Structure 1
Amino acid sequence: MTKSQQAQAPDGAARAKSPVAARRNQVTRRAILDAAWDLTLEVGYPRVSIDAIAARAGAGKQTIYRWWPSKGAVLLDALLSLSETAAEGDHADADGTIDLPDTGDLAADLRTVLRATVAELNDPRLSDPMRALTAEMLRDPDLAAAFRERLDIPLREAKLRRLRSAQNIGQLRPDADLEVAIDLIWGPLQHRWLFGTAPLTEQYADAVVATALAGVGGPP
């Protein structure tokens with residue numbers, strides 16, 4: 001082997017190993033996310049630690065800190081991974097953009113979406129970690145900013161696109177403020193879920209849609 005070949009050999013070996021390393025990283029990352037989610041369900045978020053996540057996942061503590069700055073950031077990524085999995089079988093474009101159903105009937109589409117939201121918020125496997133994240137974001141501005149950028153803003157943009165589509169065909173008033181309309185439609189469910197003021201039901205979701213559209217809807 002020439003000196004040139006000897007010099008190139010380590011790079012070639014590294015390239016050969018890189019797909020294996022990438023797969024190993026994916027497996028480790030998935031194990032960490034699952035561990036964070038499951039521990040939150042089992043013992044509650046306040047009792048979850050990076051040490052516990054590492055032990056459950058069979059990963060090094062330093063590996064977790066290399067990828068995430070805090071346990072809240074790990075839990076946020078776990079939530080996002082669940083959202084991405086759901087989106088793959090739902091209304092996702094090729095580039096991963098999420099769109100709400102658009103059958104041409106805004107009221108029916110909103111009832112479908114809000115009923116699905118009710119089901120998610122009533123599922124303890126989703127609701128409990130989401131409550132933990134909500135509380136943690138009040139203490140961690142970086143986590144709150146990441147949540148807004150990676151989940152809240154994309155979802156809000158999807159809602160805005162759906163309402164704008166309805167507005168363009170006369171199902172919403174031309175002067176309706178769509179940003180406010182989003183809050184009118186989705187805000188009541190979030191309030192009832194967060195504060196537990198009353199049961200969160202499909203009937204309530206349907207009533208929210210009817211009431212909101214009575215205010216911002218176009219002519220019958």
Structure 2
Amino acid sequence: MTKLKLCGLRRAEDIRMVNRYKPDYIGFIFAESRRQVTHQQASELKALLSPNISAVGVFVNAPVEEIAAVCNAGIIDLVQLHGDESEPYIRQLRREITLPIIKAIRVRTPEQILRAADLPCELLLLDTYVEGQRGGSGTSFDHSMVPPISKPFFLAGGLNEENLPAALEACHPYAVDISSGVETDGFKDEQKIRTITALMLSRERSRI
């Protein structure tokens with residue numbers, strides 16, 4: 001079954017919503033963003049989160065020490081690197097933490113994805129390339145560019161209830177990552193979360 005990640009949670013109300021609809025993952029954004037949370041805010045939100053939902057911490061070119069501190073505090077269950085983190089950086093981080101690492105790629109070419117599949121991380125996240133913006137753009141990319149790779153990947157970039165079925169059929173991701181697609185006026189929308197989770201469940205039932 002394709003997993004679901006809802007990213008950019010920042011309010012207790014958001015946590016109550018996801019606890020009701022039970023995505024597999026949620027994301028706390030520590031990088032500069034309108035959805036940014038502090039370590040303290042994320043800790044308080046994690047305390048409210050169902051233990052069956054894994055929390056992903058999203059970082060952009062952060063010091064390794066900062067990421068290690070968040071991991072050691074038990075605030076997150078996975079690390080997502082959404083900047084220009086190099087292979088040596090990832091190897092250094094790997095020496096400091098034991099949590100799984102997701103490396104985000106802002107997709108331009110199939111070759112770029114193939115190269116990224118060799119990075120020392122457990123998962124990739126394929127996102128839309130938008131000049132000057134790292135994630136949360138609300139725009140999608142050509143999913144036919146995604147080549148067959150053995151490494152599991154999250155598919156991100158402007159996914160919503162309308163384009164999600166076609167995206168799933170195009171590249172069969174391990175998981176989908178949705179943020180703006182479950183928001184109204186910049187805030188998480190319970191009706192949209194309900195619709196997305198029902199769509200995912202219906203699709204899986206139809207494949208049985």
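Taken together, the values in this text are just the output of simple stated rules run on the coordinates, not laboratory data. From a predicted model like this one, the values you see are computed outputs, not experimental measurements. Cβ atoms are built from the backbone, for glycine too; each structure is taken alone.
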Practice item. Assign the value 82, 43, 28, calculated as Cα extents along the principal axes in Å, to the correct structure from 1, 2. Key: 1
**Study point:** Structure responsible for -10500, with helix-only ellipticity at 222 nm (-39500 (n - 2.57) for each DSSP H run of 4 or more, over all residues; to 500) calculated and labels 1, 2 on offer
**Key:** 2
Practice item. Identify the structure, out of 1, 2, from whose coordinates volume of the Cα convex hull per residue in Å³, for residues 102-197 alone was calculated to give 99. Key: 2
Practice item. Out of 1, 2, choose the structure whose coordinates give FRET efficiency 1/(1 + (r/R0)^6) of positions 54 and 110 (r between Cβ atoms, R0 = 35 Å, to 0.05) equal to 0.75 when calculated. Key: 2
**Study point:** distance in nm of label points 7 Å out along Cα→Cβ at positions 62 and 126 derived as 3.9 - corresponding label from 1, 2
**Key:** 1
